[in-house]
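Given below, in the form of structure tokens, are the structures.
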Structure I
Amino acid sequence: MAYSCKLGTGRTLYLDNANGQTTITLSSSASGQQQQASSSFQTGSWTATPEVYLTTDGAVVKLQAERGSHYIRVHGSSIGVSEAFSLDALEQMQMQQISSFPSASPSMEPMKPIEPMKPMEPMKPMDPMHPMKPMTMGNMQMSLDPMEMRMGNMEMRIGTSTAGSAVSTAQHFCSQCGTSVKQEDRFCTHCGHRLSN
């Protein structure tokens, strides 16, 4: 014998007793979702129709069975046995006898095994980098081969000088401390570092 009771919006309580085992299922449904919580208790066979009382935070089920009275508390989605409960001030809910008890969950097809990943292709070597073209911003120009920078009438160069420059108006600097030096100087006048010509 199975019974159901509507507890409120989208919540239904199902009760069943088979071979002295009482099963209680709480079904909750909302837009696009359905959840069920189920618990079983050894109560013995029922001697009367179960009674459900609405509380402020859930419901209490009173069962009359061969072994005496049993109280089962439904709170949120949890279901558990309770001590004797005062039912005087609580609203009794309408029970309805049903022909079949809802299944715990709809049957689903088992998931297909995941296919192994295909091996990745080895990375192709990168193309060699092309020499950088000189960059120009306003009256400032920079290039990397040889490393040089020009701004207005000032010029700074590191590395080999370009062939064919007979007269150089470039300023020279100490590679150690950065102080301006003359082209004919062999040592820095500031830090004493030996200059290369």
Structure II
Amino acid sequence: MLCKAVAELPGGNDWIYEVRWGGQRSIVVKDGSQVRVFAENGNRLDYPEIEKTVREVCPESAVIDGEIIGLTRDGKRCEPHPDCHWKLCAFDLMHINGRNLTGEPIERRKGRLCAVTIDSELLFSPSLECEPGPLVEEARRLSLQGVTAKRKGSPYEPGECSGAWANLPLRKPPPRKRAKRPAFSLASVNPEL
């Protein structure tokens, strides 16, 4: 699900809020013992620490939306560096044990996600019910990437930017390494044509 970029977050009782840590938005898919991590654009990512954690703590199958963040040994956020330990900060659960949860309200999906992540190495991104102004100021003070508002009761709409999620960026995300593209392409030739 995509966030609509906004200059000001919506307020009121119809919204919950989450902070954005400045990590890499990712979808993690577990099917039996196989775990795959994907970037927003669908490219496969290599995070063995996260794959191992998800394999150990998640049920038989799950699809989790979150962001991958680097933490130092003492739990402080760090930019990509060899001393960083990669963690998945999970903020939504789309499927669990073959059950599609995308049509369920955000509150129910997050409740299920909390149950999966409790007492594990996975980080859970809690929903905050508050006025957005003080939250934005605190996130800005902590140099976080932004704050996202999510409409209560909203379903998960894969690939959609419906306005049910609104993101207020507070700083630019760090540059990402682009996947190297091959300088050649492979083709199949059928000599009978």
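Readers should treat all values here as calculations from the given coordinates under stated rules, not as data from a laboratory. Quick caveat, the model's predicted, so the values are computed rather than measured. Cβ atoms are built from the backbone, for glycine too; each structure is taken alone.
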Among I, II, which structure scores highest (criterion: distance in nm of label points 7 Å out along Cα→Cβ at positions 127 and 143): II
Structures I, II, by distance in nm of label points 7 Å out along Cα→Cβ at positions 95 and 159: label with the highest value: I
If helix-only ellipticity at 222 nm (-39500 (n - 2.57) for each DSSP H run of 4 or more, over all residues; to 500) is computed and equals -5000, the structure in I, II: II
Which of I, II yields 0.40 [FRET efficiency 1/(1 + (r/R0)^6) of positions 7 and 63 (r between Cβ atoms, R0 = 30 Å, to 0.05), calculated]: II
Relative contact order in percent (Cα under 8 Å, 6 or more apart) - highest-scoring structure of I, II: II
Source structure (of I, II) for Rg and Dmax of the Cα atoms in Å, for residues 79-134 alone, computed value 34.2, 94: I
Answer label among I, II for the case where semi-axes √(5λ) of the Cα gyration tensor in Å, calculated from the coordinates, equals 29, 21, 20: II
